[in-house]
Structure P
Amino acid sequence: MEIIRADHSGFCFGVEKAIDKTFERIDRAKKDCRTTYTCGNLIHNRAVTERVESMGVKMISSLDEAKEGDVVIVRSHGEPKEFYDKADAKGIELIDTTCVFVTKIHKLVLSAHREGRPIIIVGSANHQEVKATNGWCDYAGIILENKEEADRYVRNFNSDKIPLIVCQTTIKRELLDSILNVFDKASLKYEIKNTICNATRDRQESCAKLAKKVDVMVVIGDPNSSNSKKLYEIAKKYCKNALFIQDISDLELKELGNYNKIGVTAGASTPEWIIKEVIASMSENVTANVDHNPMLDYMDDIENSLRLPRPGEIVDGTVHQVMDNEVIVNIGCKKDGILLKNEVSLEPGQTLADLFKEGDEIQAKVMKSDDGEGGILLSKKRLEMNENFKELAAAQANKE
């Protein structure tokens, strides 16, 4: 039996940061003794939710259940603008774990709404992320779930302003393309911001690639996880045998004995310890190969991620996303590394995309431990200056 794991699976960048911030708050709560809540599920994963609750974080359904001085963790899917306004009015401290890519959607929607432009959100009307996004344009956004709804919208369109189109981060690219095709056929002008997360795209592509060459595909995820369910749809499309499980308790190991090649993938809210447990249990040599608790390994990883690098420290990281004016870098701690365009040596006409690609391993120097928006400010220029000084010093020493 051969078990193959998809190249991209499990916790995405945003979910990982949400978990890190939550465990940091849990650690701080031991000292300040303030009650900590999550408003709804932190992420769509039962095991993680239960783990967080067992460590003293209580779940509430609205801010009405919290009082002045309490701490509320904002879930990774985000909340509408009114949520933040209400927390401020009640004196409630918010720990914002909203995915950085979702936050950028909120900013786009808020700006366009202030200009009086129509807002279109491609995604599921019942998904928390879409509800939150719509709350940043006073719930004036039009939510399109399929091309039939897009047809109706186009036929009744009567605004003289160009609509802004954004997407739920976890939808399939095919859905967006089908809706844009409706707009194109009607010759209706629009501005599209493709806000489908790179992590979503990577997971879906690697799932499809793996599903084509295995006998059975196992998708690990929570039934309430949108991206996990979409992975299962893709797995079924390319592999005639596909299973959707939450954890090892849902898996009939005897059934898998009939297959030679088993593919495994997992949704963006599925923790690593669950994935490892499933793979280990499927392995023919499970007792020989597994002598540790995957959950404890996972907790150790979180503990290690809580330390922040200090200004002046040189860090290694992996490029997560390249934008026009900044590069987001995963530097292995609870905060993102932010490499601004003016901290990179560029030739005339050169862009950040010319120098950096997603997945690149880079080094940079820490300028600030907080850039004002929760990130760690990095610099390539300062690092290069350090290296130049070292070379000059070495050359001078050789002359002497």
Structure Q
Amino acid sequence: MISTHAYNVQNKSLTAVLSLLLLCGMVSAQPYCDILLRPAFDVSFNGNVITCVNLSTPLTAGTTELWNYGDASVADNYAYHEYTTIGVYPVCLTLTTQDGTCSSTYCRNVVVPENDCNGSWDSNFSSTQTSTNTLTLTDISTSGTPDSRQWGFGDLSAVSTDESPSHTWLLPGSHLVHLTRRQNECVVTEAHWVTVDGNASTCGQDLFVNFTHEEMGDQVVFQSELSSLTAIPVIALWSYGDGESDTAFASAHTYAEPGEYQVCLFVGAANTSSFDTCFAFVCRTITVGTSLVGIAETEEREFKVWPIPFQNELHLSAPWISGNCTASLTDATGREIHRSQQHVTERMDLYLPDLRSGAYMLEVNSVLGSKRTLLIRD
């Protein structure tokens, strides 16, 4: 059985840019490769035969697969294997980029064969975030106390046999965790994704990355917040938690459904003095839907900006734009490139002849209200 996977690549040039960062001297290549490739798989059983289902979510196209089944058998792109002897085998999937600069591996111990004893034996767990990059996992299985249990965290760290282990990942984001429970001949493994909020960086104090978000109409507007010393941000990558991504420092996204989504921002940077490259990575779970569903039309009409896209002039209108008002524009790196203070009555007019084409974040403030929105300069 040939393993297949559909890749959703929003920007094919992203692979080349990220590979360039690595080749130019990435401070710590492995965390970067783990973010880029994110290998993962689940397993189904038929006696001593296993079928591995590729659940990898790489941010680059054209990766190669290498399966290691723990019994001296290795295969490319082949996720079906038969064992001749029962036992426990460390099965690993390694993904590698086409240019060979990045590889990342996901492993789990597989018990052959599994046996749920006619449905009487189960495995299940819950997770709770307790601190940055850290979850507490709890065995919530209903079939009683096992003779043994084993947790795998999907990051090549040591397994745990605790009932409720706490685990800290090097990287935030999604991780495929599995729990195997055994009692006599009954053996069952449950694997599912957990989301871990937090941050990671190979830049040390040279680069801090965070982001803000705000619901505006049917969109959520995201703005990166960057603080750097010697590192210059050169690329951003947003992952919106619904399978979509973008490569702008300031971005807007429309979610199909309300709910919770883990949003992650990757920023690659270059050091102008040492010519090293590094990255910072932050993930945070947000709730969308409060203002995206059933938003009042009066709220939509309250704030107007025109023309869109704009060129040399920009006009703003709202009942709360009155008295002393401030309007500021920031570029894709979070740098403020225009600030205007005016005493007005329900309208501001901005003259912006020197701006380059691109995306800008507009923020308007008065004593009566405030608003942020993403704009395009033609």
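General remarks:
- Among P, Q, which structure scores highest (criterion: relative contact order in percent (Cα under 8 Å, 6 or more apart)): P
- helix-only ellipticity at 222 nm (-39500 (n - 2.57) for each DSSP H run of 4 or more, over all residues; to 500) from the coordinates reads -2000; which among P, Q: Q
- Structure responsible for 13.2, with mean count of other Cβ atoms within 10 Å over residues 113-120 calculated and labels P, Q on offer: Q
- Structure from which 33, 31, 26 was derived, semi-axes √(5λ) of the Cα gyration tensor in Å, options P, Q: P
- Structure responsible for 16.5, with mean count of other Cβ atoms within 10 Å over residues 33-40 calculated and labels P, Q on offer: P
- For semi-axes √(5λ) of the Cα gyration tensor in Å, for residues 81-224 alone computed as 34, 21, 15, the structure of P, Q it came from: Q
Every number in this text was worked out from the coordinates using simple rules, so none of it is lab data. Because the structure is predicted, anything quoted here is derived from the model rather than measured. Cβ atoms are built from the backbone, for glycine too; each structure is taken alone.
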